[in-house]
Every structure is written in C-alpha cells, then in structure tokens.
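Below: a set of structures, written as structure tokens.
A short reminder: the numbers here are calculations on the coordinates, not readings from a lab. In this text, all values refer to a predicted model and were calculated from it rather than measured experimentally. Cβ atoms are built from the backbone, for glycine too; each structure is taken alone.
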Structure P
Amino acid sequence: MTKIRTQVIRKQKNQQVFPDYLKQVKQIVARGGNLVRNTAVRSIQSHQSSGVTYTKYNPNRTHTASKEGNPPNTDTGFLVNNINIVIDGDGLGASIESRADYSEALEFGTSKMGARPFLQPALEENRSTIKQMYKTLRAKKR
C-alpha cells in the first residue's frame, strides 16, 4: 500500500497584495496633490477679473487686482512659482503650500482686503476626482 501525504500551506493574501496596494495609494496621493497644485496655478494664470487698477513700483508696472472672492490676478509670477506640493515622508499624505509671504493674506483676506482664495477652491474642484481614484483602487482589489 502506498501512502500519499499532502500539506496545504496558505499564505495570507493580504501579505501578497499589500505592497502593491500601498504603492498605488502613494501614487494616488501624489497624483491628487499635483491635480490640486496645477488647478491652483491655472486659476491664477488664467483668471483675470477686473478690480482696482493701480501702479506698483519695483519693478514699475500697472497691476489690476482681482475682485474679492476670485483667485488673485498674476503680476510677476512669484505666487505661482511658489506653489509646491510637499509629500509626507511615508508617501501617504500631501500638502499644497504657497511659500509666497503674502499667500495667507490672499487666501483668507485681511481687515483691509477681502479674500482671493486659490488653494481651497482648487482642492474642492478636485475632491470628487481624488475620491474616485480611491474608489477605483478599492474596486480593483475586490
């Protein structure tokens, strides 16, 4: 009589798929952050609402401010050039930051000037797209 032995070894499926899943989540974080950053930059570069026009010096130029509630009008390009995405060390979070010293005043306004938000509207415009990227990933993994 012949004996047959079998042994079933079951690897945890989550150990097999987790590295790939984590990689895809990090890609979504980076893509989502770039979407928000690019939308903020585009809103400043393309939106030219007409508010008060005045002369600025150093360099000497005429500037038309945007109307309250609209994204700021571009002037020298400094604001646009200082909007950056900062991805967390673990890759699971991202921040969109504006390093121009007057960004906060534009985004939230001051006692003398109404807000000209450009970051929060960019996030809101892309929120559903970013959520859909996560839903698509979740659906693929089922």
Structure Q
Amino acid sequence: MIDFNSKLGVHVSKRLREEHILWLTTVDSDGTPQPNPVWFYWDGKTIHVRTQPSSHKLQNIKRNAKVSMNFQADEQGGEIAVLTGEASIDANPPNPDPKYIEKYREAIPKIGHTPESLAAAYGVLILITPKKLRGF
C-alpha cells in the first residue's frame, strides 16, 4: 500500500486532486507499453478514468490489469511521480458522473461536448487502485 502521509505521498495526493492530466500506461497484446494522456479524478483511494467503449486501453486492461500512471515532469525534469497499480472496468458507471463533470466542467465544451454527450461517448469507467509509488 502507498503511504499517502509520507512527504512524497502528500505531494502526489495533492497532484491527484489538482492536476487534470495523468499518463496511463497499459500493455498491448505484443507486450508494448501504450502510454495515453487521460482525464481522471481521485476519490482518495481509487483513480477514475472515463474512456470510450472501443478504446484499445480497455482491451489491454482485460488482458493485463497491471498499469502505471505518471504525471508530466516539470521543465527541469523534476516533480517525478510514478504510480503502479491494478485496473478494473465498470461498463455501467453513473452517467454523467458528477465528480468527473465537476472537475472538467470548463474543459468539456472545449472538446466539443456537453456533460451528457461526454458521458455517452466516454461511457466506460476504468477504476485504478494504486499499489506502489516512486518519485522525487
């Protein structure tokens, strides 16, 4: 389990609450890592990622639930944080998801969606339980 009370844990917990992009890496059928930037929200225990039903990352997770997540580094290459964990899939999440919509309310129209159309297009929820953390 991750100690979110450690110095690094407190910092990463804040980033999980405040940042808008997280890189989610799954592994495809030939073993190649597939990093993708994703929108997400953190409930304090689980990272919630919405995706399209036809997403390759869903197929990757069905084959191998182990994933990694990382934030963008700062301009000097610092602020490194990498989480590893396990993902599960919820094909029938709440639509629209109030916490997800609240976090991305201003960004949703910028990608040509309403909260309702985003929920319809990104109707599958990936739930990620972080198990390990490394960084500086």
Quick check: -7000 is what I get for helix-only ellipticity at 222 nm (-39500 (n - 2.57) for each DSSP H run of 4 or more, over all residues; to 500), calculated from one of P, Q. Which structure matches? Q
Ranking P, Q by distance in nm of label points 7 Å out along Cα→Cβ at positions 19 and 43, the structure that comes out highest: P
Thinking of P, Q, which structure, once P(r) over Cα pairs in 10 Å bins from 0, in percent is computed, gives back 10, 30, 23, 14, 9, 5, 3, 2, 2, 1, 0? P
Mean count of other Cβ atoms within 10 Å over residues 59-66 was computed and gave 15.1; which structure, P, Q, did it come from? Q
Going by relative contact order in percent (Cα under 8 Å, 6 or more apart), which of structures P, Q comes out largest? Q
Value 16.9, calculated as mean count of other Cβ atoms within 10 Å over residues 27-34 from one of P, Q, is from structure P
With mean count of other Cβ atoms within 10 Å over residues 51-58 as the yardstick, tell me which of P, Q scores highest. Q
